[in-house]
Structure 1
Amino acid sequence: MYKFLAVCGFGVGSSMVLKMTVEKVCKERGVECKVENTDLSSAKATKDIDAIFTSKELGDELKRTTNVPVFPIKRYMDQAEVGAAIDDFINSKSK
């Protein structure tokens, strides 16, 4: 089971939307995951996660401060965009 974070500035609004989209896409693909939504500073301190999904702006900072894959998402409700990011993550794990 993968552990993912959905991250926004305050860890409330947009990260919750992104969390729900990630969960839905994973379910459709048969990918077992646990998704938590959180704020930027908490995401930097979180351990034992497999990937982070966030905005482009926060993604750049998270890429510099964490050692897990970070996937910037432009449209949090866009299942195709989120699905492509999840596919990229899954493909990187199977190599």
Structure 2
Amino acid sequence: MPTTDQVLEVLKEVHDPEIGVNVVDLGLIYDVAIQDGQVHVKMTLTAPGCPMHDTIARAAEMAIETLDGVEKAQVEMVWDPPWTPERLTDEGRRLLGF
């Protein structure tokens, strides 16, 4: 069974194509739940109207499904609370030049 840290590590391979920073360091991951080989992730995007919504969600699911013990991954897009730049990790701030 994977750990939350392992899920977050593989999600660092998924980048917002418009910003060029991974979804973890952008602060887009709100929750990771793991149970019986199923991984459910709640995430958001920097803007609700992002046209890459489905592409980013599917890329995240595919990355999670590479982990041993994961039978299925599901990414749920949520918009509450809205994303703000305060959610950036220190690495995200560094990558964006803040």
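Identify the structure, out of 1, 2, from whose coordinates helix-only ellipticity at 222 nm (-39500 (n - 2.57) for each DSSP H run of 4 or more, over all residues; to 500) was calculated to give -7500.
Comparing all candidates, it corresponds to 2.
Here P(r) over Cα pairs in 10 Å bins from 0, in percent, for residues 8-55 alone was calculated and came to 27, 55, 18, 0; which of the structures 1, 2 was it taken from? Show your work: numbers first, answer last.
Numbers: 1: 27, 55, 18, 0; 2: 23, 56, 19, 2.
Value 27, 55, 18, 0 for P(r) over Cα pairs in 10 Å bins from 0, in percent, for residues 8-55 alone corresponds to 1 out of 1, 2.
Tell me which of 1, 2 gives 3.4 when you compute distance in nm of label points 7 Å out along Cα→Cβ at positions 24 and 64.
Value 3.4 for distance in nm of label points 7 Å out along Cα→Cβ at positions 24 and 64 corresponds to 1 out of 1, 2.
Mean count of other Cβ atoms within 10 Å over residues 48-55 computed as 11.2: which structure among 1, 2?
2
One of 1, 2 was used to compute Kirkwood radius over Cα pairs in Å, and the result was 12.8. Which label is that?
That value comes from structure 1.
Quick check: 2.8 is what I get for distance in nm of label points 7 Å out along Cα→Cβ at positions 16 and 80, calculated from one of 1, 2. Which structure matches?
Structure 1 accounts for this read-out.
Laboratory data are not the source of any read-out in this text; all were calculated from the coordinates shown. Treat the numbers as computed from the prediction; the structure is a model and nothing was measured. Cβ atoms are built from the backbone, for glycine too; each structure is taken alone.
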